[in-house]
Structure 1
Amino acid sequence: MSMSSVEPALLEVYKRAEPLFVSGSGCHVVDEEGRAYLDFTAGIAVNALGHADPGLLATAAAALESGLIHVSNLYRTRPGEELARELVARSFADRVFFCNSGAESNEAAIKFARRWAREASGSDKHEVIALAGSFHGRLMGTLALTDRPAYQAPFQPLMPGAHIVAADLDAVSAVASTGRTAAILVEPVQGEGGVVPLPASLLRGLREIADRCEALLVFDEVQCGLGRTGSLFAYESSGVVPDMLTLAKPLAGGLPMGAVLLTERVAASLKPGDHGTTFGGGPFIAAVALHVLRRIADPAFLATVRANGEFVRATLTGWIGSGPVRAVRGLGLMWGIELDRPAAPFVSGALEAGLLILSAGERVVRLVPPLVIGRPDLERGLGILREVLA
């Protein structure tokens, strides 16, 4: 019996596409009927090294052979400590906290910001500002800072002290000037909000507002970080340094892992017992994440991402004004194609044509292929998409 005909047992909070995938290799996944699909989704920007990457599989196998998959954070293990040191060495940060997902990373950052603010200024300083178009997660804190009213409505009341403000410096300054703001949380490239790179001038202005109002600037790089924009961290291209930065999606190559990178200024306010995680940074998953980080951080790897990104830019720019395409936005291998009509039919059409793509809001097609994708697969995938859009 085909698995597709089995009565579902999973909670249907996702409307899953019909193919049942059974294997993957490189930038392709294969369904139970043996049909291969070119993957421009990468598990929602997760599979940076594609599928069945030999180095990742070898690293995972070696980590499994140690027999030390999990011991909890009551004890020390080497892989997590090595990974934290490497993230610190490659970033602005002094300390790292590991968890299991992007939403958890952002929840932790909210808690850390409130703890820091309480230590510095007292309990009134607890509010968090996010920008219009933001998506920071679906847990009770992050949901309050995610600009999706339809997602929020069934779960009211949400976390108090959350403000979603227009991406305008005057608007942000007006809210922050009350003296109650603990943090400003922002995606340097908004993902779910339509693939919108925020101008460096806006990020610089947010840094100035945070400093002036004695608040923290937190960058959510869950989707745009770790090589996706062509630099290891998205903040690098703006020259704006945050106080905290959250990571997840590609960090462990498809295994669930998140992280918060923070300065000593923030870390000094946190004490044992202020936060916790059972699984975060365990030895098996951290060993895999260390391999992924080193691969992505290689300058030659990042240069290839940038070169392929420029190829995508040049190709997509030529589509503007043709058929439904109205605008294109992106960096590196993170692109949004804004349409004059809903994107969902084109996502379905691409699937039928053997190409996996995403939407980002109602009228944006999103492309986030594996960072290891080669030019031939890029050309073929864009060719399929061009035909679907036509």
Structure 2
Amino acid sequence: MLPVIESPVAAPPPPAVETLLGVYRRPAMELVRGEGVEVVDADGAAYLDFTSGIGVNALGYGDAGIAAAARRALDAGIVHASNLFHTAPARALAEALVARSFASSVFFCNSGAEANEGAFKFARRWARREGGEERTTIVALRGGFHGRLFATLAATDRPEYRAPFAPLTGGVTIIERDLDEVARALDGGSVAAVVAEPVQGEGGVRVLEPELLAGLRALTRERGAALILDEVQCGLARTGALFAHEHAGISPDLMTLAKPLAGGLPMGAVLMTAEIASAQKPGDHGSTFGGGPVVASVALHVLERLSDPAMLAHVRTDGAWLGDALRALAARTGRVRAVRGIGYMWGIDVMEPAAEIIARARGAGLLLCSAGEYTIRLLPPLIATRDDLARGLALLETSLA
């Protein structure tokens, strides 16, 4: 008798996946164009944007100056030159940042996470020179968000982001937003730097008190550690000052910038004092694309616009109005537990999952984002007028109901 040959069992089909990796929960609509403070989807629906591309599109959409700066750089024919050679746009942008800040030197890269990783490296290099091989620890504060790379994720206080990728980079510690605890952390002599966001964006839009920032500055200076201020989201006019730490009357040793810097093109920067810069050697760090001619040309235009005293005054004045209006909305609706923020950067704690309110607002024509499960974040373009803000708040109030 011939043996019975069983048919092979077919392997189950692989699960369907997105061609764009599904690390984001994107709504179904597809954005196709924008103008001013509004974007339009493929079906022709318009939305008032209170996200600014997560704090990126400070000048809104369709800015003529951004387009002209990019066009001039493209017409020169050098889209990319690498960092093997000097280019005028990178030099001009670095000089403009130095002229407007505490810094003596600037390093360009491509994102906020890269900027923070670079700042950690630069701080460790300096700390080893000044205090010995044991000075390596990076201290971060509770509620901070510094990026999704291995070192910056280790400094980010979001357990749900950290857990799937453990073990993370060592030598990074997260402590409470408390000066006594910071002092204890600095006692051992092993800390290279303390990193803090003057306004914690992803952490719920929490404005660090000027006294806390001043205390961090005093303690780090006294104990020989660097102070890194992460202004990736709160910097570049978002708070009504060009740099958020200016409200506290201090200056750091290093500062990181990104989101709005190049008007939506990918760019990050690390600004540092001459003392930090002097510890860095050729070959210590690098970025193939950092400070390319096109992004640097656009960033110079953005910087000039955002550092205009009239722009800063507008953000301070209308940002204060926005805060008052949000507090009045909270009292009127009874649907908001807390209001926090400064300038054009606000968070409201709500009584139901933020995602549900964000979805209703999107249906009404308003784009919002979250900063935690029960916190809605408002990041309107800095060009938004008071009428634009009022229109957005009316849509928000409808969506809270």
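All of the numbers you see were taken from the coordinates with simple rules; none came from a lab. These figures come from a predicted structure and were not determined experimentally. Cβ atoms are built from the backbone, for glycine too; each structure is taken alone.
For the structures shown (1, 2), Rg/Rh (Cα atoms, Kirkwood Rh) is largest in 2.
A value of 15, 38, 36, 11, 1 was computed for P(r) over Cα pairs in 10 Å bins from 0, in percent, for residues 82-177 alone; which of 1, 2 is the source structure? Value 15, 38, 36, 11, 1 for P(r) over Cα pairs in 10 Å bins from 0, in percent, for residues 82-177 alone corresponds to 1 out of 1, 2. Computing mean count of other Cβ atoms within 10 Å over residues 18-25 across structures 1, 2 gives 13.5 for structure 1. Here the criterion is FRET efficiency 1/(1 + (r/R0)^6) of positions 170 and 210 (r between Cβ atoms, R0 = 35 Å, to 0.05), and among 1, 2 the highest value is seen for 1.
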